[in-house]
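These are the structures in question, set out in turn.
None of the figures in this text is laboratory data; all of them are computed from the coordinates on show. Everything numeric in this text was worked out from a predicted model, so none of it was measured. Cβ atoms are built from the backbone, for glycine too; each structure is taken alone.
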Structure P
Amino acid sequence: MKGPLSSLKILDFSTLLPGPFASLLLADMGADVLRVESPGRMDLVRLLPPHDGDTSASHAYLNRNKRCIALDLKKPEAVEVVKQLVGEYDIVLEQFRPGVMDKLGVGYEALKAINPRLIYVSITGYGQTGPYKDRAGHDINYLALAGVASYTGRRDTGPLPLGVQLADIAGGSLHGVMGLLAAVIHRQQTGEGQQVDVSMTDCAFSLNGMAGAGYLACGVEPDMESQALNGGSFYDYYRTRDGRWFSVGSLEPQFMLQFCQAIGRPELAARGLSPSAEEQRLLKREIAIELEKRDFADWCERFAAVDACVEPMLSLSEAVEHPQLRARGLVVGVPRDGAAPQRQMACPIKFSAGLPEPRHIGMPVGAHTEEVLAGLGYAETRIAELKAAGVIA
């Protein structure tokens, strides 16, 4: 089984999270992904704890199913290898600040001259243009500038540092994959390649789906705990007697009625639709009082048979064992050298034709350098010379 993207060959220059998560999805769906790393400047994710043996668990996951070569792009011999590779690997994914790849001699224009069908996907914090294009940033900065953080949090304590890197993944990774695949379809129709400019800040701004639409069309500025879905209504998390939490999303009247009946307060159901902020505050207080009367396990048992958009907040260890996630096969064993398969999160996209089995975890720096160069026609003696000169590893 090859997977739906088995015809794609991708040269991946990215590090850290956004680009590698994007190429992980592509590799899981069958694409041939070849990572290009520096032999002297390690991807910091390789050092990120916790470690499974000598391997960072994050690196092993983000880079599974990918081959990797180590090239010092500051050396002309390494640039020549890249230019040879783009004759076959006609999709490039990179995550450097604008202009860096150009300075190295492997920017879009330089590689397009070799292969006009080249698709060149650039994921950056602020995009290829604009006054911030050369500015450093991280996920928290992109969410702050895009307005997302301004209404995500509590009035008393302020914005929340999210546990999931929203701008990196939903912004850079997922939009990067969408842009790449759209460019592939365009190339199939026209024969033309192109550069795809993905800004994590731009994408985070577009995630202001409802709040942003309301502000731009109606001038309604969102604030923390001011809207139905950000803590301004009973749609929220509630603590149980033993300090655990439940999520209550019973927005529709039929769900709200079932929820209120389950907590023994059916008279509260009619108040769920009240637009009054004060009424919602009082309703939340009543719900909080009821939820704190029982332990987490008691509520789990009670709500198991109630279809009311109410679910327990699980830890990761509990989520892994939840029957729904187990039924969906969201944990998979990935082969690795000399040890039992490593448990990892599976590709979340299901295809009726299936996907190929995971091939291997993320590999050591330059694990496939000699194999790739041999495939390009390099003799063993030349490969040894390049290794001795520090061009490859």
Structure Q
Amino acid sequence: MLRTEQRTTSWKLIGPGIVVAATGVGAGDMVASLVAGEKFGYALLWAVVLGCIVKIALAEAAGRWHLATEQTIFDGWRSMGVWTFAFFGPYIVIWGFVYGASAMSATALPLAALFPSVPLWVFAILAGISGLVFVWFNQYAVFEKVMTALVGVMFVTVVGLAVYIGPDFGALAAGLVPSSPDESLFNTLGLIGGVGGTITMAAYGFWVNAKGWRNAAWIRMMRLDNRVAYITTGVFVVAMLIVGAEMLSAGRVALAEGSEGLVSLADVLEERFGRIVSVVFLIGFFSAAYTSIIGVWHGVSLMFADFVGNIRGKANRPVEERETSWEFRAYLLWLTFPPMLLLAVGKPVQLVIAYGVLGSAFMPFLAFTLMWLLNSQRTPQEWRNGIVSNVGLTIAGGLFLVLCANEILGRLGVT
């Protein structure tokens, strides 16, 4: 493939990276950061920074594959053998079923805290259906604008809260030096692995294409977009770490488990600073959770449409065609309505185990398959991995293998 003339980079074009980073950072990442701050103060700040670097390497590789080869990740996986599709097929079906319920519940929590007279399940169902309607009737351009606006809200509210509380700058600087406090191993790994990292990392290439970036001329722009996005995400996560360290660790306040911990934090904020600060935080919490709904509803549905299209011999359809395809809309419905059953009856143990195992295995799968593809003749010589990319993907793959093993053992009750 001949070298393509590079496009001029422009801050005004940044967008897909913000979308993928915001989608990946949800209530779970907020809680993980708070808990790390609560337990260890600023000592694990370095892990947040390393996590951002790992995600930059992964997202850059996914975007570069789409642009350098002008193919999607599924074209690459198909070229590696049927085993890749045999893994991904069950994964995306089970993942969507369980994730839909989790995302709707997390988005409903701050709304229920703001309006306690309304049952939680009502807000959960409204969150899912509103996400469905929005994505069904809008294509990428409008979707990106709404996501960017929500990111602005979550960034201003949470970072503003951290500034308002006032960090200990000396401890903050000391936290950049790698350390390992007692019993901090899996909190550390979770922070590194959880800074905006889910199946949506693989969706980045699809959003890059949806932006109109279709070939190698856009790689420089994609790299700027990716770095800005994950640096922004890193600042957001650091802000949550500061809140945990200053509000919870200093005050010896224990969080409730799961996303409910964020509601507990809102109660602590109200007691200390008043209702207005608490409400502002809950709005930021809602924005972070709702970006995960509409981001997944759009991005993973695009992936599903391409996955099925590859199986049916309809690969490389324009993004605009995928956004209106029956496969795209079928997965939208799958994310929205079947998970509502889980809101009512809870999650069956076997399903939760399968979800945890497949989900934890996806990130090492993504890292190592991207290494394989981007070091092979499938990628034009000038855009193959260099030392930095290979080191980044190796660290990412190894880290996620450790997290995968821990998740599997935990699900099986071994740890």
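Quick check: 24.9, 83 is what I get for Rg and Dmax of the Cα atoms in Å, calculated from one of P, Q. Which structure matches?
Working: P: 24.9, 83; Q: 20.5, 63.
Traced to structure P.
Please compute mean count of other Cβ atoms within 10 Å over residues 79-86 for structures P, Q and give me the label with the greatest value.
Values: P: 19.6; Q: 12.0.
Sorting by mean count of other Cβ atoms within 10 Å over residues 79-86 in descending order puts P first.
When FRET efficiency 1/(1 + (r/R0)^6) of positions 55 and 263 (r between Cβ atoms, R0 = 35 Å, to 0.05) is calculated, the result is 0.80; to which of the structures P, Q does this value belong?
Values: P: 0.15; Q: 0.80.
For FRET efficiency 1/(1 + (r/R0)^6) of positions 55 and 263 (r between Cβ atoms, R0 = 35 Å, to 0.05), the value 0.80 is produced by structure Q.
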Of the structures labelled P, Q, which one yields -25000 when helix-only ellipticity at 222 nm (-39500 (n - 2.57) for each DSSP H run of 4 or more, over all residues; to 500) is computed from its coordinates? Q
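When FRET efficiency 1/(1 + (r/R0)^6) of positions 143 and 303 (r between Cβ atoms, R0 = 25 Å, to 0.05) is calculated for each of the structures P, Q, which structure yields the highest value? Mind dumping the intermediate values first?
Details: P: 0.20; Q: 0.95.
Structure Q comes out on top.
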When relative contact order in percent (Cα under 8 Å, 6 or more apart) is calculated for each of the structures P, Q, which structure yields the highest value? Q
